[in-house]
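In what follows, structures are represented as structure tokens.
Only the coordinates and a few stated rules stand behind these numbers; no lab work does. The structure presented is a predicted model; accordingly, all values stated were derived computationally and were not measured. Cβ atoms are built from the backbone, for glycine too; each structure is taken alone.
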Structure I
Amino acid sequence: MRRKQIDIIRKDLEKKIVFIVGPRQVGKTWLAKEIAKEFPKSVYLNYDNAAHREIIKKESWLSGTDLLILDEIHKMKGWENYIKGVFDTRPSNMRMLVTGSARLNAQRGVGDSLAGRFFAHHLMPFTLSELNATTYEGDLPRILERGGFPEPFLAPTNEDANRWRANYADSLLRQDVLDFENVSNWLAMRHVFDVLKSKVGSPISYSSIARDIGISPTTVKRYIAIFEALYMVFRIAPYSNKITRSILKEPKVYFYDHGFIENNGARFENMVAVGLLKKTLGHRDATGEEKTLAFLKTKERKEVDFALVDHTNTLERIIEAKISDDAVSSGLRYFVEKYKVPATQVVLNLKNEYRSDSGIEIRHADRFLSEI
């Protein structure tokens, strides 16, 4: 299934190195190889492959290579300077595409070595908007049940999708995490991962999780940071006019694969979160303009699930996700009056869309998610 970013990635390859980053098994390698079909002398090298690794180290690909694809290169010591050297000395006709399942700044950071030399594109799971004009257009039940990762979404049966997810989680926690950073207490890390699945939609307390598992809050933070660096989860912070204040408050944590979530309401909210994050990352990748996803909450417990925030830290829109309640959320009413900002209540089971007296949109989930 054709991915939305393919055209802009193809254009960016003519200008700089292109990084395709995102969760494992989200389709990065498939996308890279689809792009490679447009180049008659492309070369694909995966650092996990021993033979490929030798070619990478010796830079022994053919001189006529017109597209060099390096996969999982972030596992190579000194990978930033290596890529810089290859890019700066490459023939003028050679483009470079780099893919990986860890954040560019997860370990030491890209730093100055690659500054100004690359464009980054985040490849996310399928969302309802990406299914437009496909066989699965508007199939909200399928994507809600199976998640948006290509293999479980396209699997013949739900059983096949569930088996994939069980193996996926085990592989991430046993292999990817341990490859990424030394973790002495694997069982405690697994407990943190499982606890997070039950906390989706609520601000998390590092201290509370630490007490439940019997580890320190610092260790909980470290484990969550590893999960985030490897695109297993993402955090969103509460919105504040003072950015430093929002950083100090408790974040919410969501999974890139909402299929992990058992509770229907939390799973639906997580699915909306993935769609909104994909929107913000896509805008940033395509334009370079910062856009972030946050949530709203007061000391009096008035809250709204999501807020889209522009590069000036100004609210663009606030969004509440509901399973079946078409009555306007009191939190939306409060923050609309406070900030004078557009608001939408996204409802999974809704008879009729309408606009409230205060201007709040009540939208069918399938329609709203197909448009973002």
Structure II
Amino acid sequence: MNAAPRPSPAQRSQFTAAYRLLDEAIAAHAFPGCAFGLFANHQVQFIDARGRFTYDEVSPAVTPATVYDIASITKILSTTAAAMLLHQRGQLNLNTHLSDLLPGFIPNRAEGAVSPTAGVAVSPTVGGLLAHNSGLPAYVEFFRTAATPEALLQACFALPLEVPPGTRAAYSDPGFILLGKALESITGEALYPWVSREIFAPLALAATRFSPPATDRPLIPPTENDTTFRHRVIQGEVQDENAFVLGGAAGHAGLFSNVPDLLRFSAEILAASANSPDARLFNSSTIELFAQRQPPPGSSRALGWDTPSGISSSGHLFSPHSIGHLGFSGCSLWIDLDAALAIVLLTNRTWPDRRSQLIRQLRPAFHDAIRQAL
């Protein structure tokens, strides 16, 4: 894939509505700046940027190549992609129980989660973790009491199941922390070096990494002024507190990336979906399997990926055969497998704190504006 072009004057005119929405969002303090891009017609159409790192007028301007903390898009770019590749290679069975891969995981008995006659607690499957129907809680502030990776993982291993696996869809960070460790038990090495070698390098995702070096931190927009946990400005280090305690690299969060890399990854997904010879890693059956919605009925979750729902951040014009994901820091990636296009939007909407929710209105409107302009 060729280097990403800046939009031409004609394209800026074509996408005037989308640019106006971003400028209005910056003015309303939905986020101080953003980078964004479009892949369509088998190539990157454009990548552009608006605003600055912070609301300070002397803050650096965001560029099309600016690297952001992509938060939970880590679940896709790293953990789900690893699961896809391992499954494709025959090394991962989605029906394998978590306790078979992580013997230390023994969920406590939660009311209704275990048959009265059962001798052991029910263990969710790898597929259940990917589909967010494992029965595990949505979020736990492990970092409040766990000061080391070992302590945090032990607390995660001891989590009770809140409901029987497969009966409730609840987007779960602890589930992906455990999934990342389960994949490590298969590969025999830490998640970061494995995905760097097996996924990021083949796709030339040169800007994508966990734990950027200190020299790169000033080049990354800050995510927040943390006044409750680390008591400093968080810039160039993972914002998610649990991922921070885990050393910056975890199954649920920790990746830093930019729009060019995310569009390269999207191009791989689209090429594989179309059985194109341009696909380097995945095949069409893998994409189709992981893009299928999972139980229980009514859940929008596929395997690792999300899909459009009635109130989706993707807007109203992405087809039902679309996959994507959000990041808490204000990032999003949506891929329409039928229309063969992808849209990436990266922001630091949590600056200087996490209170603003204006991005919830901006995202669907922005995606709709891009699609309408096409």
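Given that Kirkwood radius over Cα pairs in Å, derived from a single structure, equals 22.0, which label among I, II identifies that structure? Walk me through the numbers before you get to the answer.
Details: I: 22.0; II: 20.9.
It must be structure I, since only it matches.
Upon calculation of relative contact order in percent (Cα under 8 Å, 6 or more apart) from the atomic coordinates, which of the structures I, II produces 24?
Details: I: 13; II: 24.
So the calculation was done on II.
Volume of the Cα convex hull per residue in Å³, for residues 69-268 alone computed as 174: which structure among I, II? Source structure: I. Can you spot which of I, II the value -11500 was calculated from, given it is helix-only ellipticity at 222 nm (-39500 (n - 2.57) for each DSSP H run of 4 or more, over all residues; to 500)? Label of the source structure: I.
Can you tell which of I, II yields 2.9 when distance in nm of label points 7 Å out along Cα→Cβ at positions 213 and 285 is derived from it? If you can, show how the numbers build up before the last one.
Values: I: 2.9; II: 4.3.
Matching structure: I.
Identify the structure, out of I, II, from whose coordinates FRET efficiency 1/(1 + (r/R0)^6) of positions 37 and 173 (r between Cβ atoms, R0 = 25 Å, to 0.05) was calculated to give 0.40.
Working: I: 0.15; II: 0.40.
Of the options listed, only II reproduces it.
Given a value of 0.85 for FRET efficiency 1/(1 + (r/R0)^6) of positions 61 and 149 (r between Cβ atoms, R0 = 41 Å, to 0.05), calculated from one of I, II, which structure does it belong to? Answer for the origin of the read-out: I.
Assuming 3.3 is distance in nm of label points 7 Å out along Cα→Cβ at positions 141 and 253 as calculated from a single structure, say which of I, II it is.
Values: I: 3.3; II: 1.3.
Derived from the structure labelled I.
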